[in-house]
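Given below, in the form of structure tokens, are the structures.
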Structure 1
Amino acid sequence: MTYLDLTLPTPAENLALDEALLEQAEAAARSSECLRLWEPSEPMVIVGRSSQVAREVRMPACRERGIPVLRRGSGGAAVVTGPGCLMYAVVLDLRSRPELRAIDAAHRFVLETLVAGIGALAPGIAVRGTSDLALGDRKFSGNSLRVKRDHLLYHGTLLYDFPLPLIELCLAPPSRQPCYRGGRSHGAFVTNLPVSGAELRRALLDAWSAMEPLSDWPADRTRTLALAKYARREWNERL
């Protein structure tokens, strides 16, 4: 598996790159799997493909603080990210991993791979709910996926040094909650992993055996997607 540790200058470009990597893998003549790591330089809210922004996001608070709200191409609920939150994306080949066409199996495979990789850094890490990782009963990672014909994009958040009160400030309580949350507020439910960003990066590279740098990342397609989709209010604030 190749890897790309790359944070682009704008929120729109960073979301666009995940989609461009998925498209690049679909167009490749041979198996093309990749792990991407990035970390925003400023806080941002990312909502799911079908999220209702007015219901999930405290827009007045975000506007007051200049925190952008963008929509990703995968499902799931809104998240807040920024410095202290490592973002990852893994593109997997469904031709060589046909069992992952079952969504439950895809969640289980990726999340268990993450647990195997970072579990030694903080004992007590486990898969919780449909697509969360938690330390004990407190969530530190939310994840979502998108499936195309022959490849799967799975991406998510890993909180390690994030200002947690910002989540309560930016997000309303979710309408759907996993049972293990028990109705807790964001502040009582979410936590940081007690590790460094460098430790997380090394653990993820090892977990996915991502040894070869990706040299030909899709820069042109990323710019096109950012301008035509991820930077547009019509996409980000729809619904």
Structure 2
Amino acid sequence: MDILFLEAPYSGKVELSEELIKHLKDNNLTNIALYTSVQFISKLDTVNKQLKDNSINTFTTKAARTHVKGQLLGCDCFKSSLNNLNQDNIQSFLYIGDGRFHPLALVFSQKDNDKIKDTICYDPMTNKFTILNKDNIKTMLKKYKGSLLKFFTKNTIGVINTVKPGQQQLAPSLALEKKYPDKKFYFFIDDNLSFNQLENFPFIDVWVNTACPRIGFDDQQAFRKGIVNLNDALNAKEILTKDSVLNNINNI
């Protein structure tokens, strides 16, 4: 089957509200990392100019999985995903768009930092802004740490693979068997992941996700046995023993 992906740019006007500009100035936020979804990418120059006119500097990069500078995907949730954005040079993130899925990626990208900076989400259709911060991911990261500990100590592992273009990682996931020869791995391959089907495999101790990494973070509650992402599973011992946010989650 041939598949054609079409962008759907927002045709309305995008202008930051006076309330948001005031918030940035009142909090002395003069260095901002700016990102948006593909729907609003054509409006980013206008937002950039408005911020510069108010003496606010902007920084952005071309995220790892995107094709244009300033665009953000929900799976760009690791520090490396933002392609050398120097987070030490910024005071806050500003995301232009609706919803929480995409901007939460910016919060997750800081999970290994000593301090997580606010992500300001500006909805250009309502002209309202909200703030996402450490409190929005603290519970998820606690559950994730528990899942990682479980993966390290249990022996029967279910590995979820997808055939979706851009998310296929069957070959890399086979490295788990070499890394952990004492564990028994069962590999599941499908197009769409149905959480309610997981109960059909009660012998699985814990799951490994090889699809979108946000499944491993956002959907912890859907996996009664726990779930971790492939890269973290392959480096479980190193992650659990180093002095990191995952190991000091109560300090977030």
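Rule-based calculations on the coordinates, nothing more; no lab input. Quick caveat, the model's predicted, so the values are computed rather than measured. Cβ atoms are built from the backbone, for glycine too; each structure is taken alone.
Compare distance in nm of label points 7 Å out along Cα→Cβ at positions 123 and 147 across structures 1, 2 and report the one with the greatest value. Spell out each step's value before the answer.
Values: 1: 3.8; 2: 2.7.
Across 1, 2, distance in nm of label points 7 Å out along Cα→Cβ at positions 123 and 147 peaks for 1.
Determine which structure produced the value 0.95 for FRET efficiency 1/(1 + (r/R0)^6) of positions 131 and 203 (r between Cβ atoms, R0 = 30 Å, to 0.05), calculated from the coordinates; the candidates are 1, 2.
Attributed to the structure labelled 1.
For the read-out log10 I(q)/I(0) by the Debye sum over Cα atoms at q = 0.08, 0.12 Å⁻¹, a value of -0.36, -0.76 was computed from one structure; give its label from 1, 2. Before the final figure, lay out the partial values.
Working: 1: -0.27, -0.63; 2: -0.36, -0.76.
That value comes from structure 2.
If distance in nm of label points 7 Å out along Cα→Cβ at positions 19 and 171 is computed to be 5.1, which of 1, 2 is the source? Numbers along the way, then the final one.
Details: 1: 2.2; 2: 5.1.
Matching structure: 2.
For structures 1, 2, which has the highest computed value of relative contact order in percent (Cα under 8 Å, 6 or more apart)? Intermediate results must be reported in sequence, preceding the final value.
On the way: 1: 29; 2: 16.
Greatest value across 1, 2: structure 1.
Quick one: FRET efficiency 1/(1 + (r/R0)^6) of positions 139 and 227 (r between Cβ atoms, R0 = 30 Å, to 0.05) came out at 1.00 when computed from one of 1, 2, so which one is it?
Numbers: 1: 0.35; 2: 1.00.
The read-out comes from structure 2.
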